[in-house]
Structure I
Amino acid sequence: MKKRLSLLLALVLVFGLIGAAQAASLPFKIGLITGTVSQGEEEYQAALQMVDRYPGSVIHVTYPDNFMQEQETVIGQIVQFAMDPQVKAIVVCQGVPGTTAAFKTVREMRPDIVLITGVPHEDPPVIGGVADIAFETDQLRRGASIAQLAYQMGAKKILHYSFPRHMSMELLAVRYQNMKEEAAKLGIEVIDVTAPDPMGDAGLPGTQQFILEDIPRQAAIHGTDIAFFGTNCGMMEPAIRASLEAGIIFPEQCCPSPFHGYPGALGIEVDEEHKGDVAWILEQIKAKVADMGRSGRMATWVAPINMVFVEAGVELAIKAVQEGMDFSDAAAVEAAIYEATGVNLSINRYEEGYNYYLVLADSIIF
């Protein structure tokens, strides 16, 4: 089980996170593609910080919000980077569908380019065979750890919100099964709730409206000792808001981070000075949750994990290009991530044969 951190210890551990490095130019370029603000604000903001850190050297673009229907656009954006001979590495976060096809094309064009992805949407053997290194939260261990944390926070039931497209993903399906098995050991019931797919006809607004309406409905049926867990980033802000209003438990997001959903749900304005400032945002969240009388009912990871994936991806790309870093050395990768971000992560290789790493970080209960 992951350690639970006090706020004070959390602040000490992450005080120097993301954005601390001084700006510097590189003798080569790195292509960086992330989601937009609406689909993945964390990755987007982290990318802007990397652009500022390496001005003129990190080239950032965003993939379409409707990436499932616009995979050709995603592929074209990634391949376009490889057409610039100065680009020596490409970092993609999240690794939405189309990333594998794009990486295969880049490999044929430019076998010298370092290819890195975070949060791959394609199964490990698929993306693992073409990426030099891939990162995902440890969905295998998270199934149990989410159930354990929900139990610790007082949950008697867990509401698992998803949709068929996500549950067809290997790691998410296994995480769900592991969650149910651990919950059964703890005497917790897991209730499967099918939400509208944000890639469907109603789009993201339809998914978000469903979450806002369904959480209070579920609380009325099951009581407030229920925990929400959802598999889609777009669910998180409305889920946090609705969980707080209904008084239910919120253990962590799909992509755990204090920046994921909490600022918008709690009305926290993150100004330029505090973007990426983990210590500051943790203090703000704790105060807001306490003001609402919900202390002990809300939690997340100390590390803003998708931001870490973006920053670590860029810094690992630099090490690979300049120093020939061996990504198969898990201990070296873990040390390099800490050096780059100041975040202690526990990483495990998913399977031998490729560098697909599963990541866990510490939780904090507000």
Structure II
Amino acid sequence: MGNDAGAGQPATNPLGYRPALDGVRGIAILAVVSLHAFGQPAEGALGVDLFFVLSGFLITSLLLERRQRGDTSLRRFYARRALRLLPALFAMLTAYVAWTAVTDPRKLGHAITGAALAIGYVANIAAAWHPETIPHELSQIWSLSQEEQFYLVWPPVLLLLMRVRPSMVPRALALLIGAVALERFLIVILTVGGGGEFPLSRLYLGPDTHAEPILIGCLFGFCFVTGQLPAWLAAPGPRRRAAGVSAAFVLCGILLFDRIWPFLFATPLLTVYAAAAGIVILSAATDTDGIARLLAFRPLVFVGRISYSLYLWHLFVLTAIGVSVPEIGVRSIVGVAASVAIAAASFFLVEQRFLRLKPRAASTSSAATRAYVPLTP
């Protein structure tokens, strides 16, 4: 995608804090919560992929920007991630295990197993082959595991490639994206062609077969920071128009998932969806009007800011509310309201409190810190 960036080249596009990126998170978490609370749209599953693309974009952008400032410490990087992710996760898991012990002690062992898999960030691997090992209240944790496994591998690989041969980064990412799409296609052909059922759990939850969205986000992030975007994405006018078309495509994918999901995993459609999401995210990171202005809508930005805690808590809260509120419609509305309230409390009382504990040497600028929030996504 254009000229290679040298190892010492300054960042072309510093990221900073962009409210529209929180708006993207808001769209993604609303899609996921609507799926779990109301069962419609079932397509909310693609909200996770939107999170994945955004996470890949942000983590790559911020790693490259910190490298340009001379910060290549992986120890500080992982310390920041731990302070960002673990306190809210521990709080939710503690509440869930305690609730299970009180309300249904027979399921306590299952709850503890699920919590252990969540803390170890291996829930996706367990669920891909044995979905029953993860309690329903923790079933969303698979995506957190997917991200954290990626973050263990990608930062050192990226920094190594940037030191040795920066031009290899976009080529390696493109090769990996193609390899993942081919692997998924072969799994479908071999399984279904052999008379088996469509391997949805394996394809959707597998750390290898669902890696495309994160990889595509990384590719967009790399090209954004190093100034290697193609001309039609680097120019504001064409980029905004492309973002409008891409946003419509992403929205259609979210709304039509129940009709297209076999094609999503058996064809390059997931790759196309993730690329469209990448264009929307690129516009959100660079533009101030068009799609970016819509995504910067304040209520949507707020939902995006609490999206990690909302993602963690909503299934547990919906289940707990369902025990005492039998009517489905009321249960869903009350459950969503309670989830948002608890997520806001978790964000301000847990997430923000621990983020303030970051040592000065391990912190980045306020803008960069606020720019990166994981999928949780």
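Nothing in this text is a laboratory measurement; each read-out follows from the coordinates by a stated rule. Model, not experiment: these values are computed from the prediction. Cβ atoms are built from the backbone, for glycine too; each structure is taken alone.
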Taking FRET efficiency 1/(1 + (r/R0)^6) of positions 55 and 319 (r between Cβ atoms, R0 = 25 Å, to 0.05) for each of I, II, the highest value is that of structure I
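The value 14.2 for mean count of other Cβ atoms within 10 Å over residues 199-206 was derived from one model only; which of I, II is it?
On the way: I: 14.2; II: 19.2.
Corresponding structure: I.
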Structure (I, II) behind the derived value -14500 of helix-only ellipticity at 222 nm (-39500 (n - 2.57) for each DSSP H run of 4 or more, over all residues; to 500): I
Per mean count of other Cβ atoms within 10 Å over residues 271-278, the highest-valued of structures I, II: II
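Which of the displayed structures (I, II) returns the greatest value of distance in nm of label points 7 Å out along Cα→Cβ at positions 95 and 111 on calculation? Let's see the in-between values first.
Values: I: 2.1; II: 1.3.
Evaluating distance in nm of label points 7 Å out along Cα→Cβ at positions 95 and 111 on every structure, the highest lands on I.
To test your reading of the models, identify which of I, II gives 3.0 for distance in nm of label points 7 Å out along Cα→Cβ at positions 79 and 231 when calculated.
Numbers: I: 3.0; II: 4.7.
The value was obtained from structure I.
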